[in-house]
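Scrolling down, you'll hit the structures one after another.
What follows is calculated from the coordinates using simple rules that are stated; it is not laboratory data. What you see is a predicted model; the values in this text were computed from it and never measured. Cβ atoms are built from the backbone, for glycine too; each structure is taken alone.
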Structure 1
């Protein structure tokens, strides 16, 4: 019986946490971060404000938890391991697809807009939030494996990762945010060009000097 009570309590806690996160997303995306209140979030989530504070001590921590959950969804579809039997192009498209997951759906696009606006308005908060994540870690592991397999050549995997994601964000992510997804209609040829440009710079060549 005690074990059943523990399971039920854990399930109830998880359900309330999810309700709070969903309520906060709705309030933040409709009203913005600064003008949203914990009272409003409690009303939308159908919980007491005290319950919110039991889970999230501040509005900032609640916001950071939304960011964490959002990025976790993206990271779960990243191809962590290098696959020598697949082409580099195919694997790079998988990484690109995981990044585009953040903006290829209207709800996720609204969240991405929210994060971008909050971080632009409060640089210190942005630094504090972003410092908790290593956004390119999976790609860096993949890059090093591809280099060991003599498929890529670079001096710095961190720099190569920044180049790849810089092209994705500049050519695909931000235009999608600014056009509310309209630019994604022309995504495929642009993505192909990004991958060609990346491989033109970093693909392994015999007798290459690093």
Structure 2
């Protein structure tokens, strides 16, 4: 008679983790695909979608906060230059799962978009995913501090080494470049790191009922 043995718990945890990671990567690919499809539609429509970005302090165009990150002025260099770092940094975030990637992206879009809406120069329209790229970068830079994770700190350092120079250069004012969108997106990334920080486990209780820090033995 044949029998089946239960799967080891370690194997189950690894399988579940891999599934979470695959879901995160799938969401990232969906975001990138959406940007390229929207740009194809924009190109076919003589770039009229460029008018659906963020109009500073225009209440009637508040919805542009959500559409602007998916609209670009052209395939290259605008969309291509945003896609490469977005995929690189988004992939790292996606390894924590689709839910985490979705939350980080939404917070960055909201905070960065509202900030841009408030401070960008009048009579301008802001479009492009560069604010999201900056948000992903600062999220990765800072989450290690809030989570107190050495691995995450090293990950943030790696991102800084690879992309730090280009990101800092993009904050310097250039004609036709919304440095306000970059800075506000970066602020959104820090906000995401704070909001989504891991909760530390509560202090252990001693035998007498007094709280003891984790790892400290009462005498």
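Here are some notes:
- For 3.7 (distance in nm of label points 7 Å out along Cα→Cβ at positions 74 and 146, calculated) the corresponding structure among 1, 2: 2
- Per distance in nm of label points 7 Å out along Cα→Cβ at positions 154 and 170, the highest-valued of structures 1, 2: 2
- Comparison of 1, 2 - label where relative contact order in percent (Cα under 8 Å, 6 or more apart) is highest: 2
- Answer label among 1, 2 for the case where P(r) over Cα pairs in 10 Å bins from 0, in percent, for residues 66-161 alone, calculated from the coordinates, equals 14, 40, 31, 14, 1: 1
- Origin of the value 20.0, where mean projected area of the Cα convex hull in nm² was derived from one of 1, 2: 2
- P(r) over Cα pairs in 10 Å bins from 0, in percent, for residues 106-177 alone derived as 17, 43, 30, 9, 1 - corresponding label from 1, 2: 2
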